[in-house]
Structure formats: C-alpha cells, structure tokens
Structure 1
Amino acid sequence: MKDQRPKTLEHIRQVRNKLDLIINKLHDRARDHDISKLEEPEKSIFDEYTPKLKNTTYGSVEYKQFLKEMKVALDHHYKHNRHHPEHFVYHECNGCFKRFIGMPDYCDVCGYSQFTKRPDISQMNLIDVIEMFCDWKAATLRHADGDILNSIDINKKRFEISDQLASILRNTAKIL
C-alpha cells in the first residue's frame, strides 16, 4: 500500500491557499467597508440620520420612514457596496410575478410591461454574505434595542432569505 501522506499534505496546502485567498478578500472588505459613507451624497445624510436611527427599533414604522427620507444616500450606498442585498436586484413582473435579472421591456409570459425592483440576496457570494452579517451585527450595536437574532428574523422576510441561510446566520451569531 502506497503512503498517501504526500497527497494529503498537498490537499492541506491547497485548502490553506484557498482559505488565505478568502482571508485576503475579507481583509480588503474590512479595509474598504462603507467607505462611501464618508463622501457625498452619503455623508451629510448619514450625519443627520445616524443619531435619529439610534433610538428607533429596527424594522419599525419610524425606521422605515427614515429609510425613505434617506433614499438618495441609500441608493448611492447600495450601488457602491455589494454587501447589501439591495446591491443586487431582480425585476418582478407585476402581472404574473415572473422574475428577471435584467430589466426587460415586457414580460415574455404575460406581456405585462410594469415591474417591481426587489433585492436579490441569491446573487451574492460568500464574501458578500460574511460582510453583510458583520454589518448587521455591528448595526445592532448602534441601536438602543439592537438584537442580531431579531434582525436576522426581520431580514429573512425582507430579503427572502432561505430557512437554511437564516439558520447559518443564527448559528454564526451564537459564536460571536
């Protein structure tokens, strides 16, 4: 029987190399996280609303109203920060509810030409999801009544997160 240690050691080396690539990507994300908040059109709006958001409950009517008022900054922020589900969208036909990744002129199923833009977490990669989770956790620390498990539950519905991914996020919250 041939000694398999060299092949096992090569496998270990390859896994370490892949983990190092992921770690380096995460270091890049940590360095660049939310840097767009330091420039306009985001800075002045976040300067105004960050203190207001602190005393709101995540997902409340008041919180949602503040998000509407912050639309200009948030649209810019989501466009430039892929750790937000809103960075990725699909367009849902208002007639038959078929999903389209790009914006079609009309629905090829029902012919309808009106669509609703929705965030699409399924287009994210694992690095995006890790940064998103860390962002959610840090955001809970800025709210007087922040709770990562509650945030996961709200965001599960808000972003159509699968039961499986929601469980993974909850399990991760428990070890942080």
Structure 2
Amino acid sequence: MRRPLLLVLALGVAVLAVASIPLFILYDGDAPAKADAVLVLAGSKQRLPVGVDLVERGVAPVLVISDGLDPRWKQANRLCRSGGPKVLCPRPDPYSTRGEAQMAARLAEEHGWDSLAVVTSRFHLFRARRLFERCLDADLAFVASPQPGWRLPLAVVLEWVKLARAELQREC
C-alpha cells in the first residue's frame, strides 16, 4: 500500500518540476518601448536597478517603488526621499502581489496612466501578470529582474502555492 502512494507522490513532484520550467524559470518578460510609469514590485532588491534603468532609458517618466520606504531597502529609501514628483513609494494594502495590483489600478486611475511596465523576478512574472490583468485595464509589460539561483527552488515551490491561491480567488 505504501509503495503506490510513494509512486503517485513522486510522479506528482516530477510533473510539477517539469511544469515549473516554462512557468517560472524560462517564462520570458516583455521589452517595453514606452509606458506611463515603471512599477517595481517589493520583495527583492534586485528589481530596483532594472526599474531605475528603464526610467533612465526613457521608457517611462515615473518610477513607482512598491513599499520603497521599507527601512531595510536603503537604495529605495534614498530614491523615495529625494525623487520628487517622479518617484512614488506607496505601500500596498494588503501587502501582497494582489495588493500591488490593486494599488497599481488606483494609481493608474488617479494619474490617468494607460500603460505600465512592471518589474519583478522572473519566477514571479507569470502569476504577477495574471493578477495585474485582472485589476488593470491598461497596456501592461512585465520585465524580469535577476534572481540569485540558490533561492530559485524555494521560490518556485512558494510560487506554486501562491498561484493556486490566486486561481482560487479570481477577483482583483
């Protein structure tokens, strides 16, 4: 009785591992030409340089740093405190990717934005796109930032759990 259960479990893990490759490891981001704003999602310090680079290259005139005033994020703190009107640093509520999508929808409405470039980690692109498309009626581009390889296995496992939750809660 135990052997078939282990076989089913091993097969399930193998299927998830294979499905993870296109969804979280090789999933390709977009190359935005123009946007009204660049939004850097919270959660990884590697995302901010990508967002800053997009603004510096003229992709968008506004940089939005989700939870940029978090005291542990020194580089974001400096930009938020000295950035003037072209840097916004709101904290999403709820503090989640869904909350960031809701925050982006509010900001887009307030500022009249029709397009947004969203920067997040490659493993997070698929789920972020699904959530943001539910909340925003705007042109969305998703840009991948680098992620340390040693964190990838745990990140992929957590992404599966969070994706399942996101699919069960279909609203914005």
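Worth pointing out:
- Of the structures 1, 2, the one that 2.1 was derived from, the read-out being distance in nm of label points 7 Å out along Cα→Cβ at positions 146 and 162: 2
- Origin of the value -15000, where helix-only ellipticity at 222 nm (-39500 (n - 2.57) for each DSSP H run of 4 or more, over all residues; to 500) was derived from one of 1, 2: 2
- Of structures 1, 2, the largest value of Kirkwood radius over Cα pairs in Å belongs to 1.
- Read-out relative contact order in percent (Cα under 8 Å, 6 or more apart), computed value 18, structure in 1, 2: 1
- Calculated for structures 1, 2, mean count of other Cβ atoms within 10 Å over residues 58-65 is largest in 2.
- Between structures 1, 2, the greatest calculated value of distance in nm of label points 7 Å out along Cα→Cβ at positions 2 and 106 is seen in 1.
Quick note: the coordinates plus some simple rules give every number you see, no bench work behind them. The structure displayed is predicted, hence computed values, not measured ones. Cβ atoms are built from the backbone, for glycine too; each structure is taken alone.
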